[in-house]
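In the part that follows, the structures are each spelled out as structure tokens.
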Structure I
Amino acid sequence: MGFLTRTRGRSALVLGVMTVLLAVLLLFSSVAAMFSPMIFDAPGSAENPTAWRIFFSVVGVPVVTLLAIVLSWVAFFLQRYQVALWISLVPVLYVVIALLLMGGS
């Protein structure tokens with residue numbers, strides 16, 4: 001990924017695109033997080049460990065995404081361009097892990 005972060009301008013462009021994509025993810029994941037307590041509507045679902053994994057996975061996405069946006073720009077302004085790009089990819093990893101956890105029983 002060094003070619004994406006070789007110069008400040010190129011890093012700013014890549015990080016700007018990632019910020020827009022993460023903002024879209026933040027918007028949709030925030031809506032999903034608002035409806036996530038409905039996972040526990042069915043009787044006995046509060047004792048279901050899968051329901052809790054799904055709940056925390058869904059609620060965690062907007063938190064991780066917002067932190068990634070802020071921390072990636074902090075790293076950028078500290079001239080840590082490659083670190084900024086890696087930080088901006090953390091929500092993608094989180095979503096993949098969350099989807100794997102949701103599939104488990």
Structure II
Amino acid sequence: MRLSREKINVLSHRVADTLAEIDAVTFREDRNTIRLQALRIINKWLAKEAEMDRTARHKIESQAKPIPEGSQEWDILYRKYYEEELQRLTGRWIGQSPEAQQPL
């Protein structure tokens with residue numbers, strides 16, 4: 001998923017603001033430091049998402065027969081390979097119940 005720098009910035013502000021509103025949360029750093037850390041985490045996960053997308057697309061392109069993007073077969077394979085990459089990176093499957101998931 002591609003997000004503009006502005007949208008990522010807005011998200012990081014919302015994360016810091018939301019955390020600040022929670023009574024049980026006490027900042028050890030100033031709010032901007034928290035926002036910058038949220039920004040780094042968001043960017044890290046967006047980079048991982050892009051890597052998963054590239055890997056899934058590469059696996060589809062490596063098939064013996066060409067599979068046109070947008071076809072039902074392409075969509076099914078993309079979802080399968082994307083979920084495999086997600087599981088590889090996080091140790092979790094999409095749709096798996098929290099009880100069945102292994103801790104990170």
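Readers should treat all values here as calculations from the given coordinates under stated rules, not as data from a laboratory. Bear in mind the structure is a predicted one, so any value in this text is a computation, not a measurement. Cβ atoms are built from the backbone, for glycine too; each structure is taken alone.
Summary of computed values
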{"item": "Identity of the structure behind 1.28 (criterion: Cα Rg over 2.2 N^0.38 Å, calculated), options I, II", "result": "I"}
{"item": "Read-out helix-only ellipticity at 222 nm (-39500 (n - 2.57) for each DSSP H run of 4 or more, over all residues; to 500), computed value -26000, structure in I, II", "result": "I"}
{"item": "Highest-scoring label, criterion being relative contact order in percent (Cα under 8 Å, 6 or more apart), among I, II", "result": "I"}
{"item": "Ranking I, II by mean count of other Cβ atoms within 10 Å over residues 66-73, the structure that comes out highest", "result": "I"}
